[in-house]
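Student: Structures given as structure tokens follow.
What follows draws every value from the coordinates through simple rules; no lab data is involved. These numbers were taken from a predicted model, which means no experiment stands behind them. Cβ atoms are built from the backbone, for glycine too; each structure is taken alone.
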Structure P
Amino acid sequence: MTAVRLGLRANARQFSLLVGLNALVGAMVGLERSVLPLVGRHDFGLRSSAAILAFVVAFGAAKALSNLVSGELAERLGRKRLLVLGWAAALPVAPLIALAPSWWLVVAANLLLGVNQGFAWSMTVVMKIDLAGPRRRGLALGLNEAAGYLGVAAAAFVSGVLAASYAPRTVVWIGAGLLSGVGLLISVFAVRDTGAHVAHEQREHGDGSAAARGLGALFVEATVRNPVLRACSQAGMVNNLNDALAWGLAPLYLAARGASVREVAAVAAAYPVVWGAGQLLTGWLSDHAGRKPLIAAGMLVQAAALALLVAGNGAFAPSLAAAVLLGIGTAMVYPTLIAAVSDASQPRDRARTVGVYRFWRDSGFVLGALIAGFGADAASPRAAIGIVALLTAASGLLVAATGWQPRTSHGMAPSEEGGAPPSDHGVARSRRSKATSAAAAAAAPTSSRNTT
């Protein structure tokens, strides 16, 4: 039997496979990014922004709830089995969109897409964390999120370009059918479970015999008790709040001001391209510069991007610049938040804690779609975007005001019963402390002999 080892190099084959698989997960949702709101308006004759954005509400609610239970199910069923279930949930999406006689069946398809994203993306995240170990966690998550959102960007751009020549709904359902089939086959036949890596890391942490805490206790911990987890949960929610706006309202906002389908596709793709590629740097940077500075600054950059989108009044050049700036801000935040949550979690509790964080984060899709839809109907799209910009800035300032406490050499909180959450300066200090303790222990017998 092969010995279990942690690290990117030791697990390069499985890690690379999961990176590629996450690109497919991202592409599933990217298919809808530039064209589905336009399908609602043109194919189904919808005039209300709130009605069109119902598909984002359905997607966000399903994904958030799937995230919440994914940690518990992963512990009971295993990570690989839950990954397979996530891809199986995606199989009906293509025929539902293809055959939908009304918009509400498209909304129902997005419930299943939310389950797919909640289970499949959660498991690719958690399994990569399991394989990488604590020392390169930020880099591992940067690679994961980069692959996922580059997949989003590629699918958004390609579907937008194809939609200029073919029926947009046909482009979506054919792409969804191909991606879900390939993703399911890879998950069944190539991916291996990482439960042994979790057990190995927990033993290294020195507390392998204690039982994992339940979902209820961890929900309270991540939502209320732990200030770092609380700050990460609210920042994740607001991040996806403005992502919902970029997904659902921005294409309508640009099209209403005369943008072509190709221009809408370019703006819709630029945001996740910069977001995805930027995470290759920001994930690594958070391991060295710290989690908190990137999260706080990234939220403020996102707020500035939304303000630029409002000021540009739907013109193509400022909208494209706003999309690039929004991608930069999101790249700073996205992998860093998950790394910070993982830092604050015991290995045995990690899947559940990450699930709670992802529940709050993806609840932002629901809140963002509601604000964007009803705000645009009641006032104007510009007013809705302005509201979200203010909320994003407030979120960044809240993170900046949160204290980040020392973390251990394993990158985790020193106590699961209310111990200090992690900061970004404690690893080296903890290693020096361990080295000093070891030296003292080695010297102790000699000292004892000299005094007798």
Structure Q
Amino acid sequence: MGQGYGVGFRSLTTEVTDHRPPVEGDIPSWLSGTLIRNGPGLFDVGGERLGHWFDGLAMLRRYAFEDGTLSYSNRFLRTDAYADAMDGSVSGQFGTDRTGVGKIASWLRALGPPEITDNANVHVARLDGEYVALTEAPRRVAFDPATLETRGAFGFDDDLGEHVTAAHLVRDPETDAWFGFVTEFGRTPEYHVYRLDPDRRARERVASIAADGPGYVHDCSITTDHVVLVETPLVMPIRRALSPFSEGILDVLDWQPERGTRVLVVDRETGDLVADPALPPVFAFHHVNAYATGDEVVVDLVEFPDPGIVDAMRLDALDDDPSDVDVPDGRPVRYRVDLRSNGIDRSTLHPVGVELPRVAPDVVGREYRYAYAQATDREGANGLVKLDVETGRTREWWEDGVFVEEPVPVRRPDATAEDDGVVVAPALDSRAEETRLLVFDAGTLALLADASLPHAEPFGFHGRFFRDS
């Protein structure tokens, strides 16, 4: 990552509405819709620095495109966590929590563990007509897609048990159904894989799988016939999770490499666990895509040799001298799972360092050719990379001092080629101390449009493009 990135971990307190930023170049006139992103916006509460990048208070960012123009808004979610922070306190976050006597006292006042956080700062989705902010705690928050104003808690109409939930929901492009999973603790912890139809609030259980650990599983992928989870040996011991002396989930996580890694392949229709091959210990946050071909399931993801990336995102480390910070790079890899033999073959797609991968929405769960990601393996910048998974070739875009965030591919209406469209990505310009919204040609990575936003956004996580917001 290198020097200059520290601007992206500064708290932002200003909110703007329908700001019209200056644009260099031309935004394609066909690009109509709204990119809504989620991520942390405030890292300092009551005069104290929070513990981890993942702890920052949720701030929504809206980039609306119409007839070649752009408008920008940002707004904090008005949650219980936000109200507490405005009163000078914060607890129950990934790496920030009360500990010891103070935590015990809060438990006694609440007659048990206090309610989990509603700081929904990871992702967004449109569920049953509502726009919803998501995190890994099982509390979701609805918001207005036009104004970003908070509407209140969003709940499901089912009794699916959950203690940890995936903020990454995967949409099937043919049926519009969502697939996801939750983790339920207990004597026998389980991952509950579910399907959610677009116009319903009741999740349909696809399968319940015995969890080993359970593991900290952040993401999943689908094929036309399967749901795939990768269970790494970064585990969440239940006793430690319930201890009043742990400082957030980060303090609970335990790397147990002797467990190895399991790839869990579930049949979407029957719920059967059709394959669970083992690999040596690795860690992963994000899947790229998956697809089935014959008796084989192909799973692409960003792999790390260990969970060092999690500790590297502690704010006390990121606030230190950048030359002393070692942020590891993930690599795009491919797993080929043989459904007949329960075997698995692993290969590296390319040695480039990447994170935050995306593919065109129409090829999710299908055989595909191109993935886009944040390129991470140069000093003083993060770039944009387009990976051809068939040939192993890449195209890259870089600019010194500029840190590209998650790229979102948007296909041209009625496009036939997979890469006929644009890629939209915010990027922090550390020298100008401002965020720019960049629009690239999805085929060539030529920069088509460059808009300067009114402030430097803190680094965010994930977002979706909505054509009819």
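Student: Upon calculation of distance in nm of label points 7 Å out along Cα→Cβ at positions 137 and 201 from the atomic coordinates, which of the structures P, Q produces 0.7?
Tutor: P
Student: Going by mean projected area of the Cα convex hull in nm², which of structures P, Q comes out largest?
Tutor: P
Student: Taking FRET efficiency 1/(1 + (r/R0)^6) of positions 33 and 265 (r between Cβ atoms, R0 = 35 Å, to 0.05) from the coordinates of each of P, Q, which one would give 1.00?
Tutor: Label of the originating structure: P.
Student: Further, regarding this structure: Upon calculation of relative contact order in percent (Cα under 8 Å, 6 or more apart) from the atomic coordinates, which of the structures P, Q produces 15?
Tutor: The value was obtained from structure Q.
Student: helix-only ellipticity at 222 nm (-39500 (n - 2.57) for each DSSP H run of 4 or more, over all residues; to 500) computed as -25500: which structure among P, Q?
Tutor: On the way: P: -25500; Q: -1500.
Computed on structure P.
Student: If we compute percent of Cα pairs over 26 Å apart, for residues 25-248 alone for structures P, Q, which one ends up with the highest value?
Tutor: Result for percent of Cα pairs over 26 Å apart, for residues 25-248 alone over P, Q: largest is Q.
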